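Following this line, the structures themselves.
What follows is calculated from the coordinates using simple rules that are stated; it is not laboratory data. Being a predicted model, the structure only gives us computed values, none of them experimental. Cβ atoms are built from the backbone, for glycine too; each structure is taken alone.
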Structure 1
Amino acid sequence: MFELVFLGTSASAPSINRGLSANMVMYKDYRFLIDCGEGTQRQLLQSGLGFRRLDKILLTHGHLDHILGLGGLASTFGRWEAIDHIEIYGGEPALRRVKILIEDVVLGNARPPLQIDYRRLKPGLVFEDKTFTLSAFPVQHRGPGCFGFVFAEKTRRPFVPEKAEALGVPFGPERRNLVAGRAVTLADGRTVLPDEVLGDEIPGVKLVFMADVGSTEGLLPVVQNADAMVIEATYLDSEADMAQKFGHLTAARAAQLAKTANVKKLYLTHLSRRYRERDVLAEARAVFPATVVVRDFDRVQVSRA
């Protein structure tokens, strides 16, 4: 299960009720901050998330409404927080701007107060452990180096105690080895294979996160059958020409992608102040009923339950 907290859901500029782009994805002990618009520090504190274990930052692209908060965040980490190392992942244009912001504007000639590793994103695997993967994929917006992210639990096969008992497998290391995929030899000399005590494969949870997207072309294979998809809805269809001009989506086009891809739940963010929330929701739900227009501090659990 992934937990997603929306910290900033406004497009381009903040509104009274919505901050600039920032989101947190949590899985086990991992915390991934996706984008860091101006004011993100306050949103983190107000949400109750704070700064603890916040050492991995993913950037969808380098536009200022998605990165300006990084200067202040890095300064806070270096001066007041017990975080001495952060990794910032982004396309080359985004990292170039962030390095100028942090190293030239914030730090100047001062020695960096913490270690910052800039990781250039490429399509494909970004991070993994035994149970999940984080991958990046390119999206079309304005300019190169724009990415979306897929958080995916790995397929697993559950241990079936009844099968183990029928085969006489004792409790202890034998069962742990079988769960780990290793054959075991019992006291009577019999060999038991993992396939004999494991159930059918259970697909893991899949969360697809995108911010600014100018076209859905090529995205279908990436988002196919996702349990949850996050994407922008900056415009309504009545201004589709303007959306195309500025490299954004309408609520209807985002909803159509979710419908075509057999997504279970659609979460729309990056809302413009020019529209009412209920109008964005109505346009999307007319195409894909399982749509939510998110607000700052909304929390979502993405699971198969």
Structure 2
Amino acid sequence: MDLRQMRYFLTLAEERNFTRAAERLHMAQPPLTRQIRTLEEELGTDLFVRTPKGVNLTAAGQALLAEVPNLLALAQRAKERALLASQGLSGRLDVGIFGSGVLDVIPRILARFHKERPEVRIVLHNLTKSEQIQALRERRISVGFNRLIPPEDDLVVETVLREPMIVALPASHGLCKKTSLRISDLSDQPLILYPNLPIAGLAQQVLQAFGREKALVRIEQEVEDVLTAVALVAGGFGVCVTTASSASLRLPGVVYRPLESSFLREIELSCLYRRSDDSPVLSAFVAVMREFSMQATMQAALQPASPKAKPTAKPTTKR
């Protein structure tokens, strides 16, 4: 049996007449008769009883009629879903995420993609940088987000945006009086570092900036994620150099200030995926990510100068 025979059978069962069924199917009567006969031979039983006025269904025909509409509906649904999948409009997208990345940018990209392609199921996996790289190679995820990703021949790494750096301070700290901070201001201050992971990341960037600006490093705690780091700041354990998106963690007892540094102004957030992956869902997601990245970059370029620039400019003008 094939779907064409099923449609022929259903039409004849509804019309109970070969001539009317052939007209409805836009075909001649002899080919229709041959197709029905072939179907009956394949099944090994008669489906219709021929009468002078047309045909009537046999018991076997009645049984088949009860199933054929469902079969045709399932076939149509399968065809539609296959077409949607080929266009990246349905399926599944496994996404690797990490700590501070889920505080702002990544959720907005995912929300935009979900709005455009609601039939695609998004599954999130909280993974470290090395775990994301391994998961991509093992095809457990399709795409990941992270920072400072080492070059890999089999992976594509695209910068989504660059985030400014800030400092999280206990609200009672004396440095809260300043409108912005330098690395030198943090010299010999109890420092909370994250992430405490083997692959180089933000913690190493902070330490390098301290070294280049000859500031004394006093590490109080090394933790694995931004939430723990900011929670420790709230508890008065020390200060933390982090990304601007971390300011969305409005924990009581924490104050955020911009960081002014020649060596650590900002840090990139990147998207990584397999170079050989031709999945339509992934292609659609990458297109959404690139559009978001372009808009975010344009918005950042249009932002006015920071408020701190104005007070320093006025005294210079008066002199």
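Structure notes:
- Relative contact order in percent (Cα under 8 Å, 6 or more apart) from the coordinates reads 20; which among 1, 2: 2
- Test item: Cα Rg over 2.2 N^0.38 Å calculated as 1.14, pick one of 1, 2: 1
- Structure (1, 2) behind the derived value -6500 of helix-only ellipticity at 222 nm (-39500 (n - 2.57) for each DSSP H run of 4 or more, over all residues; to 500): 1
- Given 0.7 for distance in nm of label points 7 Å out along Cα→Cβ at positions 146 and 234, calculated: source structure among 1, 2: 1
- Here Kirkwood radius over Cα pairs in Å, for residues 106-257 alone was derived from just one of the structures 1, 2, and that gives 17.2; the source is 2.
- When mean count of other Cβ atoms within 10 Å over residues 2-9 is calculated for each of structures 1, 2, structure 1 gives the greatest result.
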